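Nothing in this text is a laboratory measurement; each read-out follows from the coordinates by a stated rule. None of the values given here were measured: they were computed from a predicted structure. Cβ atoms are built from the backbone, for glycine too; each structure is taken alone.
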Structure 1
Amino acid sequence: MSRWRSALCVAVLVLLAGVLSWGHVWRYTTVSPIDELQHLDYLIKVQNGEMVGNGDLFGQSALRIETCHRLDAEFDIKVPPCSGSGVLLIPEEFQEGGFNTASIHPPTYYAIDGFVARVIDRVLPGQHDWLTTGRLAGSLWLMAAAMMLWFLFRELAADRIAAFSLTAALIASPTVLHAVATINPDGSALFVGAAIVWAVIRWERAAAPFWLPVAVAAFAAATKVTNLVAVALVLVYLLGRVAWKSGSGGTGLRSWLGEQLSENKRIFRMMAAILGAVGAVSVVWLGITRLIQTLPASEIPMVERYRITSFPVEGLVESWRQTVSPLSTPYLAPFLRNNGIILFTGLVAFWVLGAAVASTIRSAPGSRGRILGCASLLTVALAGPALVVFNAVVQGIYVVIPIRYA
């Protein structure tokens with residue numbers, strides 16, 4: 001009976017995820033200002049066997065879709081009117097001077113989403129464009145996230161009511177919904193984050209093979225670089241486990257080589273494997289981007305707009321707030337712009353953060369729950385500053401870290 005109840009909960013959550021995401025697609029027909037044109041163009045090109053390199057311009061298919069669906073932003077007044085396939089559109093008249101700035105992302109998300117979009121186009125009656133089918137394909141990311149969140153919460157000993165309620169609230173959040181119900185690799189974040197934490201905890205309990213967390217970490221790096229925040233979380237968690245085991249009477253770090261050296265070696269091997277997998281994927285993708293770029297980054301208008309000549313200290317100090325409340329959002333789809341939705345979003349954000357703090361405090365010292373909670377809160381606070389430092393040091397730019405990255 002217990003398994004049947006759990007299976008029923010998972011089925012309801014998956015169904016809810018599908019209904020919410022498809023409902024969002026049905027109500028939201030304009031192109032999202034959160035870089036959706038870039039991601040749409042990338043998806044179309046990957047399905048045609050093309051890669052998107054730095055300096056590439058938008059293709060005609062994506063541009064034509066935007067002219068007909070329109071853009072939910074003030075820039076829409078500059079977008080040409082909807083026209084037939086015989087009219088040649090000029091990329092420079094569109095966002096970012098016509099450059100596809102999504103070229104920094106690996107093609108994994110676009111390949112998966114595009115393949116599912118093709119299947120949907122074949123089985124769904126009527127005529128559909130890539131924007132519609134690509135968005136509908138995003139529902140699979142939310143369904144997968146719903147299942148993975150359930151497994152994670154149950155793995156952390158949450159009861160059914162708590163696991164169901166938290167999962168339902170998270171997948172119903174407008175920030176999450178918008179990411180999965182538009183074409184955007186941010187839609188993979190909730191699934192990837194839950195999957196890597198679940199895989200590491202299962203491995204630590206000897207209930208999952210060594211390769212599983214490593215494979216999920218590699219997949220995180222292959223979807224979007226900001227998904228590595230979740231990888232950083234599990235690395236901090238594993239360090240916390242080592243620190244506690246090496247301590248005496250809960251005093252914390254004293255020596256990583258102590259009475260439980262063999263167990264620590266096991267953890268260190270996992271950390272090294274995760275770092276190796278992430279590093280390998282990142283280096284390979286960096287090499288590919290260098291090979292396929294058609295223009296150096298210095299000639300891309302968007303990059304130059306954010307170019308800095310000195311380290312952004314003020315931005316670094318302010319950035320920690322951007323990831324403390326990741327469910328908050330400065331943008332809502334038009335049909336969600338009402339006081340009730342805004343209140344719901346704020347309450348869920350407060351509830352999730354409060355639940356994380358409360359469960360951390362209530363967990364026993366040295367327990368997985370206590371260490372994972374501390375690691376999560378620490379990573380949340382440091383994610384924004386870390387991304388600012390990465391952008392400044394590696395790319396020489398400063399951008400305000402979007403809240404959705406967390």
Structure 2
Amino acid sequence: MIIIQGGQPLSGSVRAAGAKNAALPAIFASLLTPEPVELVNVPCLRDVETAVELVRALGKEVVWEEGRLLIREPGPLSPRAPEELVRRMRASFLVLGPLLARLGQAQVPLPGGCAIGTRPVDLHLKGLSALGAELEVQEGWVYARAPKLQGRTVYLDYPSVGATEQLLLAGALAAGETAILNPAREPEVVDLSRLLSALGARVRWADDRVVVQGAGALSGARHAIIPDRIEAGTFLLAGAITKGKVRVEGIIPEHLAALLVKLEEAGVEVSCGEDWVSVVMGRDPQGVGVETRPYPGFPTDLQPPMVSFLSLADGESLVTESVFEDRFGHVGELLRMGASIRRQGASLLIRGVEGLTGTRTAASDIRAGAALVLAGLAARGTTEVEGTDHIYRGYEGLVAKLRRLRAQIWEEKGNTCP
């Protein structure tokens with residue numbers, strides 16, 4: 001449980017951790033090669049722990065210390081992914097492409113993770129099938145075979161991050177070129193393509209596609225994970241919602257462009273440097289319209305904390321969720337804190353209120369948890385947030401970093417990493 005005594009403007013600076021959504025596919029990319037892979041700027045998160053457990057279970061040896069992973073392969077890999085680990089985290093499904101490309105077969109259960117709509121994996125399977133994989137789905141498992149994947153042109157009906165990453169991973173060892181049309185262009189996907197290029201696959205981006213030239217075998221590499229734009233955005237919103245002054249360092253400001261535009265529209269004073277962004281908020285924010293979109297649009301992972309921020313804005317705000325069909329697990333809890341929010345299909349109509357009141361709340365997923373923490377920071381009285389295991393899946397040292405910003409916040413049990 002996280003306990004917050006609200007009403008304190010935040011001030012100070014924090015440094016962003018490495019991006020969870022870049023670290024996870026990078027860890028799974030190590031399955032493509034028998035050579036050592038070293039990853040640095042790796043965040044200390046429950047989901048990273050799960051990814052490390054998974055590649056260990058498949059046959060890798062992993063040394064993890066102080067934000068650095070060294071992944072080696074002491075013996076043969078297993079083509080069968082443990083059900084308990086894959087069902088714990090949706091990103092675990094990304095082992096399918098590397099195992100299939102490397103071993104010619106894979107058995108992977110359908111994934112788990114946050115309860116955010118249905119989030120199907122049909123685009124993953126359709127793409128792998130186009131590369132020549134024979135696939136069967138039986139009793140919650142995917143059974144895949146392919147003596148040698150063949151590069152093809154694959155069109156994605158939607159620019160899915162997971163499907164783009166799956167096909168990049170598989171294409172790295174496929175024969176010939178794999179062209180992915182309408183790919184996701186999130187910074188984390190581009191970061192994966194940089195790692196694959198370092199391993200020996202040639203990846204190039206064009207206006208409407210990304211093309212990977214498969215290699216017969218891949219080498220080892222050292223790769224630095226990019227900063228976490230979602231964590232950075234969450235801290236900027238924390239500064240804004242508490243009418244404080246917060247600077248987030250060690251980031252890539254252009255990755256936050258959509259959020260920064262909306263913060264300025266709401267009346268937040270935003271300043272940027274080469275690797276930092278600061279916000280200053282001395283008055284009530286103004287209501288704005290927000291619609292989540294694939295990158296470079298407004299990120300769906302920042303929709304829940306943005307809703308908390310806009311619940312205290314003057315006037316009305318309309319927030320539309322266009323990426324996931326049911327990402328509103330935070331709304332009921334915000335209503336209990338005094339927010340005025342009405343759902344209209346895929347949109348939320350938010351009428352700003354003068355203040356929120358602390359109460360006991362429960363996080364339903366990673367970003368809903370962040371939204372409740374932000375609401376608690378701005379609320380009158382004490383807020384308790386249960387379900388913090390969700391939060392520790394996606395935020396490294398959240399409570400410690402907020403305390404550094406002078407928040408009155410405590411946790412009953414934190415996250416520990418090797």
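Can you spot which of 1, 2 the value 0.8 was calculated from, given it is distance in nm of label points 7 Å out along Cα→Cβ at positions 152 and 216?
Computed on structure 1.
Just checking, which of 1, 2 has the largest value of mean count of other Cβ atoms within 10 Å over residues 168-175?
On the way: 1: 20.4; 2: 26.8.
By mean count of other Cβ atoms within 10 Å over residues 168-175, the leading structure of 1, 2 is 2.
Compute distance in nm of label points 7 Å out along Cα→Cβ at positions 136 and 384 for each of 1, 2 and report the one that scores greatest. Walk me through the numbers on the way to the answer.
Details: 1: 3.9; 2: 5.1.
Once distance in nm of label points 7 Å out along Cα→Cβ at positions 136 and 384 is tallied for 1, 2, the winner is 2.
For FRET efficiency 1/(1 + (r/R0)^6) of positions 24 and 352 (r between Cβ atoms, R0 = 35 Å, to 0.05), find whichever of 1, 2 sits highest and give me its label. Provide the component values of the computation, followed by the final result.
Values: 1: 0.95; 2: 0.45.
Checked 1, 2; max of FRET efficiency 1/(1 + (r/R0)^6) of positions 24 and 352 (r between Cβ atoms, R0 = 35 Å, to 0.05) sits with 1.
If you work out distance in nm of label points 7 Å out along Cα→Cβ at positions 128 and 144 for 1, 2, which one comes out largest? The partial results should precede the final answer.
Numbers: 1: 1.8; 2: 0.3.
Once distance in nm of label points 7 Å out along Cα→Cβ at positions 128 and 144 is tallied for 1, 2, the winner is 1.
Looking at structures 1, 2, which one was distance in nm of label points 7 Å out along Cα→Cβ at positions 192 and 296 calculated from, given that it came out as 2.2?
Numbers: 1: 2.9; 2: 2.2.
Only one of 1, 2 returns 2.2 for distance in nm of label points 7 Å out along Cα→Cβ at positions 192 and 296, namely 2.
Which structure, out of 1, 2, was mean projected area of the Cα convex hull in nm² derived from, given a value of 18.0? Each step should come with its number before you reach the end.
Values: 1: 22.0; 2: 18.0.
Answer by label: 2.
For structures 1, 2, which has the highest computed value of relative contact order in percent (Cα under 8 Å, 6 or more apart)?
On the way: 1: 18; 2: 21.
Largest value of relative contact order in percent (Cα under 8 Å, 6 or more apart): 2.
Between structures 1, 2, where is FRET efficiency 1/(1 + (r/R0)^6) of positions 176 and 344 (r between Cβ atoms, R0 = 30 Å, to 0.05) highest?
Numbers: 1: 1.00; 2: 0.05.
Going through 1, 2 one by one, FRET efficiency 1/(1 + (r/R0)^6) of positions 176 and 344 (r between Cβ atoms, R0 = 30 Å, to 0.05) is largest in 1.
State the single structure among 1, 2 that was used to calculate helix-only ellipticity at 222 nm (-39500 (n - 2.57) for each DSSP H run of 4 or more, over all residues; to 500), giving -9000.
On the way: 1: -20000; 2: -9000.
Value -9000 for helix-only ellipticity at 222 nm (-39500 (n - 2.57) for each DSSP H run of 4 or more, over all residues; to 500) corresponds to 2 out of 1, 2.
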